[in-house]
Each structure stands twice: as C-alpha cells, then as structure tokens.
Structure 1
C-alpha cells in the first residue's frame, strides 16, 4: 500500500468493517481508522435480515454468521394486556425469493469480529485504533485526512477516497457540510438484557413486539456472551426523568411488572439508554467523500432496519469503487450510489421503522385496534403476508435500488 493509493474508511463498526472486507477482496488497499480502543459490546443491533445474508454471501461472511447466531424464522405481535398473539409472520414464505428465508440473531459486535478476523488475511488492509479523524481535505485528485491519537499526536494520511462509516455524529459528514435533516423522537429508548427464558415461559419467538397504548416493548433472543442465549427487552422512556432514574432497578422492574409480570424477579444483566433519531443525509456523496450506514441515515431500532440497510450501503459502494479502481467505470458512478441508496433510505428504512413504532404505540384505542386488525389481516392473507416480509426484510428495497440507473 502506498501512502495515497488506498481507500480510507472512517469507523470500524459493522458497516465500516464489512465495506473494508468487500474492498480488500477486490485487491483494493484499505486504511481504516477507529476512535475506540476496542469494539464496543453494548447491546445494539442484533438482527441480520435475509436480504443482508444474501449480500454477505459475496464476502464469505454468511456461513459464519449463521453458525454463531440464532435462526429466527418467525416473529410475533402480541397484546400487552392479554399476551395474546394477534399476528405472526413466517420468513419461510420467502422461499424462492432469497437464499436465506429467515433472519439471524447475532450481536453487532460479533458481526464486526467476524469481518475483522477475515480482514487479517489481506496484507494491504490496516486498522488503526484510537485514531480520531480531525480534518479532511476533499481535493480534486485525492483526499487528505488528519488523525489525532489520545496523546495529542497528529498525523497526515492521504487516499483516493474516504468513506464515512463513523455513525450518526459522523465527522466525515460534518466536515463536508452535508445537512442531516429529520427529527429526534420525544422519548428515549432503553435496552435491558436478562437471562429470563421468554420462549420457555410463554412460547415467545426469537423476535417479538408487544403492543400497548401506555407501554409498548419488544422481546428478542440473542446468543449472549456464552452462546447459550440471552433475552433483550426494549422499552420507550417517556418524560424527562434523569438517566440515573430510568436506568435504576426500580424503574426497570416497574416496566417488567407491567409488561411481563411472570418475569418480574429476573436478574437484570445489562441496561443501555439512548436517544433515537430519524434522519437522512442530504447527499451520500460529495467529491471524494462518501457516506454509508448511520453516517448517512439513522432511525429507530424497531424492525432491524439500521444495520441492515447500512451494510447494503457499504457493499453497494464497494462494488462501485472496485469498478472505478479497475477502470471499468468513471467516478460518475458514485452519483448512482446516491441515487440508489438515499431516496430508498427514506422510502423504506425511514417509513418502515416509523410505521413499526406507530403500530405498537397508538394512543387512541379505536386507532390502535384498527392498526392491530390490519396487521392481523395482513398476516392471515398469503399475498399480503409475503409482501410485508419482502418490505420488512429489505428485499424489495434491494431490488428497487438495483434497477435505478
């Protein structure tokens, strides 16, 4: 790798690491910078959809993800008050549309570890941790990046392109003065992890949504630290109570008492409180700087849209960089990346995640019942059932993107 003949990637999360792998497999030198000393293990994204599994076949990751994860063929919607299942969806309906008619539950940091382990085979790949990008010069012929380490030392780097995979607060996006319109949800979200076995207690699937006008929530199973299984609950946090209150045992146990009275004595293994936004960048490309994943679009976590659409961004962009690198296309192909990914992030990722939230939390009883009845009818009708899954697993989005010239 020469000093300037490489692609620079900001961020070593799932999108950055998988994009790096896709580029490296094409023989393209990659220099990746990450501010964290180690990959964070906080509970965040954990669902890999069938469309993403299909994409990850191209970089060899899918078999390992399936081996380490939990196959989730079904997901349910339940009433909080009665715990009755009013709609269940079966990814098996997607046979013939995907090579993987199921989702896989695997923690985000494990997906990152798989990609980073595979990247060790490529001598022209380098990951530099604890390197914070503090300046970017987006030039006509190359991009110059300045990094800073914890001791205050600064260093200059240059490459042909920089790809911002550096999250919702992306420095790459801000440095290029790309607007990030959208909104912030009034409520915060808290993820709570427990070893209580919801499947054994009441036949929960690996993915479940609990609808209620006062306190909706979700229930997901993940492999956990030892691979033997752990369950996550996601609760909305209304109001302005301080973090120390809403992360306390008393506050969390009150949520369990309301939503899962049979699990009220379970041990709380982990808790993570965060603010949620719905935003899409005004452009995914500016000169030699490109955006992917949360740097380009962020949304609420219901439905597993964020990480999956971000991986789709990264693999789409890596394919185009490869074509330019080999002389098969000129740099105008990067405008096609923007056309393919940005409008569809709004049409599918934003719309679907907002709809998921509104379905679970409808305040007006009549409106709530209408939403629940519509979801029940969708699940019972074979054609609508399949169409719902095609959208929620992002297959429709992937196909529509591929058709955009």
Structure 2
C-alpha cells in the first residue's frame, strides 16, 4: 500500500475547516470576519497587552533591583515549595498576572534576577502556575460589581487548587520527556555571571543616585516589555481568531452574518450543550447555556464576562455558577491563545500542547472543586442554622 502524500492531510484539514466556516457564514463573510477579527485583536488586544507588558516589565525590574524578589523568595519559599514545587519568587509572577493577564509573566520570567532561582522544569511550569490567576482581580471585581461578594472567594480557592494540579502535572510531563531538566538551572554558571556583573543582586551602587537607578530599571524593564509584546502577536491573532469564530454567533441586531468582527458558528457551545448533564453533575450548572462562559473563556475571559449580564437577565445564573465561573475564568483565561504566545516567547514552543493539556485539566478541576466546596459550605451553613 502506497503512503499518503505528505501534503494531503494538511490540504484536507484546511478544506474541511474553511469549507465548514464558509458553508455556515458564506465565503465572503468568512474572509471579512477573519480579517476584521484579527485587525481588531491587533489594535485593541495586542497593543493593550503590549502596554501591560511594558508596565509589568518595568515593575518586575524594580522589584529585582531593589530586593523585593529576594524578599519574596525568603518569605514564601516555605509555602510555595511544598504546594507547587516552585521557589518563593514565583509569587511575583502570580501577582503580576492576577493584576493583569497571562502575558505579564513573560517580562517577569525573562528577568535574570528572577529566573536564576529556577530549575529548567520549574521555569517551564511557571506559565501554568502564574496563568491560573490571570485577570483574577478583574474577574473578582466584576462579580462583586454584580452583587456577588462571597462567591468569588470560593472561586479563588478553586483556582488555587487548579493551579496546583496544573503546575505539578506540567512538571511531571516535562521531566518525563527531559529528565535532565531536574538539575539544569535556567541561568547557567550563575556564580561566574554574578562575578562578571551580568546582573546585580545588591543595588547598593554609590556611584549612581537613587533617581538614576530607578529610571534605569524602569526603562530596561519597559524595553523588555516591548519585545514581549511583539512576540505574542502571532499567537494572539491566529489562535484567538479561530477560537472566537467557533464560539461566537451571528450579528445580534440583524440575526445574519455580515462579515463583521467576532462573528462565528457557535460550534463549541453547541457541542458542549449536548453534554449538559455532565456539566450539571460536575459544576452544578442548571442550564446548558451556562457552558458558554467556560467555553468562551478558552479564548478570552473578558468576552466571557460579557456574557454574564445576559445570563442574569434570563434568570439562568445562580451563586454556584458565579463561583465556578470565577475559578474557571481565572484558570483558563484565554489559554488557547495566551499560553501559546507566552511559551513561544520564552523559548518553550515545543511544550505548548502539554501546557494546553495541563491547563485544561487544572481548569476542570478548579470548577469541580469550587462547585462541591460551595455545596458543602452551603449545606453546613443551613445545618448550623
């Protein structure tokens, strides 16, 4: 039997993909939607992320130069080491992503004063760890702004559990493939590089004023942020565009496809709705429409949050759903686009598929833990009263 020519599977996949999209949306509308979605992502998402990377890069460099990173390492090592098998400085990365989004970890992870604490396998899993808290502040404030004050706290606990699972599983997969990473430092020959002054660990340089040292740190960190912003463009534009086209629907005003940005076939929510009983048992969802939130969060948690007001108006959302949404929104937070771009910029492109798997499992675990935690505490309160 002759082998299938190498290009046939690729052509078949492309024909099926674009054939399906064009059959639903129309060929012209499909092309216009792809171009306009990618263009809008570039202007309103990528440049926003670049600005965020510049600011977080500057802040992380300040933390490094003035000893905050070393302080975090000493204080949090007893906590993070047993739970996540990570050095204490990892908390700085989690804080950055909690205040902003997943790409914020790039500027931090590329900082030599930060990465010198890591073994190679730990550094790779840092994306899974810090990414589990991405946009956490925004998600929690959004939920509280809609009148849910305790439910997001359940979600935060669930996100921590999901982060532990995702991080530990990623480390296991990396070491299974590359056992040598167990002892390999991210920064090789650290002692020699420190002696050569490649990076400073003690900023007590009397030859520079405090103002100059702060300014240098801000500008150097910001420059790294610009490089990071450019590096994430391909992943965000390519992956997010197609995730959204399989998640979103027609124009809400006309009910038809018009070729505008962010229109799609709703294939992913449709398939998820067919297994609604599974989501009810795992997450306590009382309506199949609720699965639209975690599905949309695969592409972007910001868009997923935009679904909540409509769900509230339909009366299909409850406190349990808000708690689960918080946990899964933080753990996933658009990982289909963000994780690929983040790992690629850090030089770990070949671990993207493994990171996807670990993050997906961590998000599912976060949702399950949050649901049953909410059920248990609710039952306990009712029992006490």
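We did not get these values from a lab; they are worked out from the coordinates using the rules stated. What you are looking at is a predicted structure, and each value in this text was computed from that prediction instead of being measured. Cβ atoms are built from the backbone, for glycine too; each structure is taken alone.
Here distance in nm of label points 7 Å out along Cα→Cβ at positions 149 and 333 was calculated and came to 3.6; which of the structures 1, 2 was it taken from? Present the calculation step by step, with values, prior to reporting the outcome.
Values: 1: 3.6; 2: 2.5.
Working through the options, I get structure 1.
Tell me which of 1, 2 gives -22500 when you compute helix-only ellipticity at 222 nm (-39500 (n - 2.57) for each DSSP H run of 4 or more, over all residues; to 500). Numbers along the way, then the final one.
Values: 1: -10000; 2: -22500.
That value comes from structure 2.
Tell me which of 1, 2 gives 21.3, 64 when you compute Rg and Dmax of the Cα atoms in Å. Spell out each step's value before the answer.
Numbers: 1: 21.3, 64; 2: 22.3, 76.
Answer for the origin of the read-out: 1.
Rank structures 1, 2 by distance in nm of label points 7 Å out along Cα→Cβ at positions 181 and 301 and report only the one at the top, that is, the highest. Walk me through the intermediate numbers first.
Numbers: 1: 2.9; 2: 2.4.
Ranking 1, 2 on distance in nm of label points 7 Å out along Cα→Cβ at positions 181 and 301, first place is 1.
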Between 1, 2, which one scores greatest on distance in nm of label points 7 Å out along Cα→Cβ at positions 173 and 365? 1
From which structure (1, 2) was distance in nm of label points 7 Å out along Cα→Cβ at positions 93 and 237 calculated, if the value obtained is 3.6? 1
In terms of FRET efficiency 1/(1 + (r/R0)^6) of positions 53 and 141 (r between Cβ atoms, R0 = 25 Å, to 0.05), which of structures 1, 2 is highest? 2
Identify the structure, out of 1, 2, from whose coordinates relative contact order in percent (Cα under 8 Å, 6 or more apart) was calculated to give 24. 2
